[in-house]
Structure I
Amino acid sequence: MNLYEFQGKELFRKFGIPVPEGVVVSQESELDSVKIGWPVVVKSQVLFGGRGKAGGIRFADDLAAAKAAARDLLSASLKGSRVKRLLVEQKLKISRELYLSIAIDTSRKRPVIMASKSGGMDIESVPESDLVARPVDTLIGFSPYLANELAPKLDLDAALSKQFSALLSNLYRLFDQYDAELVEINPLVITADSKLVAADAKVVIDQDSLFRHQDITGSYEDMTALENEARMKGYSFVELDGNIGVIANGAGLTMATLDSLLLHSLKPRNFLDLGGTDSVETVKNAFPLVLAAEPKAILVNIFGGVTKCDTVAQGIIAAKSEFGIDMPMVVRLSGVHEEEGRALLSSSGISAFSNMTDAVKKVAELMG
C-alpha cells in the first residue's frame, strides 16, 4: 500500500527523521489558521510521482498566494486523480539535494540501501556513477558502518555524516518495524544552515502486514467503497471497467484469467483472488462482492490444490441458491477433486469445464 506524503512524514516524525514544519488542509479556509511562517510550499497529496511537472506543487509568499494555490489545486485533477488534500509546508532554504531509499531487492532477498548525491530527480535518471547501493544482512540488521561507508560518497562533512548516520538508522527502524517494501526520501535536503531534512516522503507498506499497523488503516481512500469492503472481508479485489465478473485463486491465475478474457474481446469487471482456501463459506461470500459490481456474467477459474474443486463447487452452489444468482455463470475447475466438483456443478445447471480457454469461449458465446 502506497502512503500519501503527509502520512509518510507522520511516520518520519515518529521515528525522529527531520521533516519541514507543515499542516494538511482539505479546503482553502483552513489556511487562515496556518501558522508555520512564510514562504510556504503547497503540495498536492496524490499517490503518484511527477506531480511537480504536472503542476501539483505551488510556492506561496503570503496567505493570499497560498489561498489562490489551494483554490486551484483542490479543484484540479492530476493524471486523472482528484486532489482532496494539500500539504502546506515551510519552504526550505536548500543548499544541496540528495537521494536516499531502502527497498526490498527480490533478487538478493534482502533490503538494499540506495543513496546518491544527485537528489531531486527520478532515480532512473540518476547517473550510475552517482548511485551507491548497499545490501543489508537481515541476520545482522542495520549497522552504523553502512552509514559511515555511504557518507563520503555523498560528499558529507563530519557534522553532516553524524546527522546522516542517525537519520539512516531511524529510517531503517521505520522500514523494519512497519514491514515496508520501500521508504524513499527524494530529495533529502541539506539546508543552508547545514541540516539534513526529508523534503519528501514515499512509503510503501506490505499490504499483507497492515493488520499489524492499525495507525495507518485510514489510508485506503484511494480504494473504491467496494474494494475497501472486500479488504475488510479478507479478499484481494479490484474494480475494473468491464462487464465480466471474475473469481479465481492465486494472483497469477487471476491475472491470466483477465488476460484470457481480453484476448477473446471480453472485458473483466473485477479482479477477485480467493487465495488458498478450502472453505465453502469463503467461496460463497466472494459472490456478493462480484454481484455488487453489477457484471453481466460471472467466470470462476480455479486450479485446485489447497483449494479443492469440490469445495469450490459447493460454495458456488450455495451462493447461487442464497443470493439468487440468475445471470450467466461459467466455471473452470481443474486439480484436486475436479471431477467431483464438475459433477456437482452440472447437477445444479452450471456450465463447468476443465480447460480455461474452453470456459472463456463459453462466456463469449453466452455474451453473444
Structure II
Amino acid sequence: MRRGDDLADAPAVERRLDADRGTLDEALEHALTFRWGDLPTVTPELPGAGGRVRADPEDFVVRELPLYLPSGEGSHAYARVEKVGWTTRDLQRALIAAGIAAQQIGVAGLKDKVARTEQWLSVPRRHEAEAWEALEAMPGVRLLETGRHANKLGVGHLRGNAFRVRVRDVGAEGADRVREVAARIAACGVPNYLGPQRFGRFGRNAVDGWRLVHGERVHGDVRLQRFFVSALQSQVFNLLLAERVRDGLFERVIAGDWARKHATGGTFEVIDPEVETPRVAALEISATLPLHGKKVRPSAGEAGAREVRVLEALGLRWTDLVRRHGDRRITRIVGANVEVEEIGDDLWLAFELPKGSYATTLLRELLKVDVDAPLDGPSSSGP
C-alpha cells in the first residue's frame, strides 16, 4: 500500500481537524496567496526585456487551435467567434438570456476579456438562429465561421492556443534579450505554473479554498466555491513545482514521479529515474505533479515524500481536496517556438501553447516582468 492510500477510505471522524491544522495564521495565509515572486524562473541569470503587456486589448491576440473542426452534419451548431472586451462567460450569459440552457452551450476553454480572442462555441441546432443573433448583437463580437457537428463542444476539446502579443516600451536591447531567453527555454522548457487568473484580483482565492475545506463559511455560490477549491489545488501545484525548480529538479524525474509523454499524453510511473533521463533531456517526457482530488492518489517514493511535506506545511492532507476530481498536470511547457518582431520600441511575440498552459507564465519568463500580477489590497476572505 502506498503512503496515503490508507487515508482514502478513512472514516470522516478520523479526518477531523487538529488544532494546528485548523488555524489560518499570517504565515500560512502568506503561503496560500499567489505572488509571482514566490515562483522562480528557470533563466534567472538572463535579463528579461521588461516592457508592458495588455496596454490595450488589441495588444493581446489569442486564437484557439481546435482539436477537430465541424464535420458539416449533426445536431449541434458550431460558430467560430471573435470577441474584444468580453469574457467567454459573458458570451455564455448572452446565450442563456436568448433562451438556451446553460448545459446545452459548449465551449472548449475560457478566453480573456482584455484581449482580442477567437474561439469555437456550440449550441443545439434548433437554437442556432437565436444563438447567433444574440452574439452578433454584442458590440465587439463577430461570427467568423459556422458549421455543424454530431456532438456538443466539450471543455478541453482543443489542441491549444496561438498567441500574438505586443510588448510596449522594451528598449533597445529588448529583442536580443527575448531571443536569448527563448533559445534557452527551447532546450529546457518553462515551468508550467498556473497563472494569476486562477487566483483572483488580490491573489487570494486559495485562501478562501483553504477555509472551505476546513469547514469555514465563505461567501459565494456553489460555482464560486468550487473555483476557490480549484485555486487551492493550483496553489499547491505551484508551490510543489517552485520547490522542484529551486532544488534543481526541473529538468529531471525522480523515483515515484508520474511522467507524461508530450507527444501523446501517455502517463507512466517512474521506477528508475536514470533510465528516463535521456528522454527528459530530449523534451520527450516531463514529470507531472498532482492537482489533488479524489481521482489522484499520492505518489510513491521521493516524489510522494515531497508532496506530503508541502501539504503538511500548508495544514492540509490530500484527502481534504476530495471534493474535486483532481488531475495530474505536466511540469514543463515545451515547443512554444517563440518568434520575435521588432516595431520601434515595441516587440510582437508570437508563440503557441498547449491547452491548460498560461501565456502569462511564458511571458514572465521572457520579460522578467510580473505579467498580470494580482493587485495588493484587502481580501474578501472570511465568514
Which structure, out of I, II, was P(r) over Cα pairs in 20 Å bins from 0, in percent derived from, given a value of 25, 42, 28, 4? I
For which of the structures I, II does the calculation of distance in nm of label points 7 Å out along Cα→Cβ at positions 93 and 157 return 2.5? II
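Thinking of I, II, which structure, once mean count of other Cβ atoms within 10 Å over residues 165-172 is computed, gives back 17.8?
It must be structure II, since only it matches.
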Here relative contact order in percent (Cα under 8 Å, 6 or more apart) was calculated and came to 12; which of the structures I, II was it taken from? I
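If we compute Cα Rg over 2.2 N^0.38 Å, for residues 149-324 alone for structures I, II, which one ends up with the highest value?
I
FYI, it's all coordinate maths here, none of it is from the lab. Note that the structure is a prediction, hence the values are computed from the model and not measured. Cβ atoms are built from the backbone, for glycine too; each structure is taken alone.
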